[in-house]
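There are structures below to look over.
Derivation of every value follows stated rules applied to the coordinates shown; laboratory data play no part. Keep in mind that this is a model prediction, so the values were computed, not measured. Cβ atoms are built from the backbone, for glycine too; each structure is taken alone.
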Structure P
Amino acid sequence: MHSVDVVVIGAGQAGLSGAYHLRRTGLEPDRDFVVLDHAPRAGGAWQFRWPSLTYGKVHGMHALPGMELTGADDSRPSSEVIGEYFDSYERAFGLRVHRPVEVSAVREGGGGRLLVETSEGTYATRALISATGTWDRPFWPRYPGQDTFRGRQLHTANYPGPAEFAGQRVVVVGGGASGTQHLMEIAEVAADTHWVTRRPPVFREGPFGADQGRAAVAMVADRVRRGLPPQSVVSVTGLPVTDAVRRARESGVLDRLPMFDRITPTGIAWDDSRTVEADVILWATGFRPAVEHLAPLRLREPGGGIRVEGTQAVRDARVHLVGYGPSASTIGANRAGRAAVRAIGRLLDRAEPAAQRAA
């Protein structure tokens, strides 16, 4: 049993931001707080991104607090560039991330403490920053006949890049940024592609200013405050129209089909007798928050989500969710990490000081 003031779960943008601000308050890694990460190396979810997503294609990457990312080569894979940056950041601020460590559950421990059960033992903590993101929970919709499909099905989480689809007939499902990126890449090498979405995609022309950004974040934040499952910020901002998107629309690559009704052994079908033959179905259908480790605390509301005010779980003031809902963006994660640490500082001031506990 290890006793600390704060446990941070996750070392992506949100977790590292929280750890940085904990360090700034004078707390020491491994003595006063610990950062746990299940990934094999630094880089958060970025390390798992597909090779063709180069740093130059990344939209809206904000630097971590206290250290800019400079001199990056836009042609290098984002997984390498950002992974190296996160690694340098951890070393620069002495954050001492424990990895790979799996967190299985967070439970009530009594005496005002939470028990964080992990693959390296149990931590007793007075506050928790859960910064586990969404990458580990890809969302796979279910449709009639799905198990009969004789081709290959995969998700964005396993997308290998376009080369593996050369000469194949590919259906891309999903109207978000990942779906359009996958589709435009694959269309250059595939024998045939089709794009299927539940709703007509919304394309956004022109700049996306601060007012629009605040409005999008407010929509997501409102759902979280009501205890509903959060939507991603990107899902309410629309798809930016780049030169590549314009070319894809003009060539017909981004001609969208409505959602099919069932999957057949050889493709997809609609109730109006339309069919499409396919070798591959690529589900670019997004992710859900990875919060299963919090289940023993019973934080979920009847609406299915965890109700959060700022970063604090309404049902337990010791628990802060960073990178959840409105803070699920790189700039949002930075701000939420700082806000969570401020709130935790107030909580710890009301609790037994670390020095008194050690004595």
Structure Q
Amino acid sequence: MESSVHEAIVVGAGQAGLSASHHLRRLGIDHLVLDANPTPGGAWQHRAHSLTMTDVHGVAALPDEPLPEADPAAPARDVVAAYFADYETRHRLPVVRPVEVRAVRDDDGLLLVEAADGRSWRTRTLVNASGTWRRPFVPHVAGIGDFAGEQLHSSAYDGPAPYAGRTVLVVGGGASAVQVLGEIAPAARTLWATRREPLWRDPETAPFDGRAAVALVEERVRRGLPPASVVSVTGLHLRPQEHEAARLGAYTRLPMPVRFDADGATWPDGTHRAFDVVLWATGFRPDVAHLAPLHLRGPGGGIALDGTTAVADPRVQLVGYGPSASTIGANRAGRAAAVAVRDLLRSAAA
């Protein structure tokens, strides 16, 4: 264990974590950033090569430094990861990696941050920015263990080439499902299943309102409910690169199947459909198991927040959680968390 006590420790060096670190440094707050990845880039470094800079539209920009000019066809994972690495160096952010945080515990008024490799650090405050990428969610559907074909989560998807000529069932009603179908449908046979009817938005008549979307998710976490994704309340729309898939009928939605079997599944109306691959575009859950010793969850099942501050323990800030789990709210949350840390340290010293 390090003998020194830090004023703050940030867990995670994705967009929210780097934003928080930038603002902590600007406020003169001693801190470390502990990142589980061996290299910079946060979750961006794990995304599919087929996600290009055309799809990014600047939303990954960090505070005080815009994204560099890049080839629109370049993989976003490469461009953004390099940008994050340069940002860490240019802004002299104190990132330590790889560190997999296993648990955060109370230690006689301080917080003890324990790593899986036995290292530990003590801190007065914690900014948790561990995100969601390491917790892909796959729902349970009857018979799924009987399916003999290939299954993967969208987090493991790396482009359409492996699916050419095959039949792929894409499950999920979010933007990732729309994107994957847009890429796969021109080369493969596709089926699309969702639990609910997709909510479509016409960008011309209903322009995207990021602040309103974030506010809806903020209300859930304020009430201590499990956070919904920001995308779930923004609605879906087709980008130009997805129009060919639409022409091919890829966005004709089916309800969820009631039971899988070896070569496909049966739907509620009794229809059986065969397919070779199930691609679960079913999202992620917050990666917060290491915070369990602090007992932050309330009776609603989520961690109640006042802004970014955990109501059950004001020493803890959560960014990349709920309203800041997308690039829409991450930078704002990073600044808010840093300010909250400063205010708590000031009040403790008074």
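Of the structures labelled P, Q, one was used to calculate distance in nm of label points 7 Å out along Cα→Cβ at positions 15 and 31, giving 1.8. Name it. The read-out was computed on structure Q.
Quick check: 1.2 is what I get for distance in nm of label points 7 Å out along Cα→Cβ at positions 103 and 311, calculated from one of P, Q. Which structure matches? Among P, Q, the structure yielding 1.2 for distance in nm of label points 7 Å out along Cα→Cβ at positions 103 and 311 is P. With distance in nm of label points 7 Å out along Cα→Cβ at positions 135 and 199 coming out at 2.2, pick the structure among P, Q it was computed from. Here the read-out was taken from Q.
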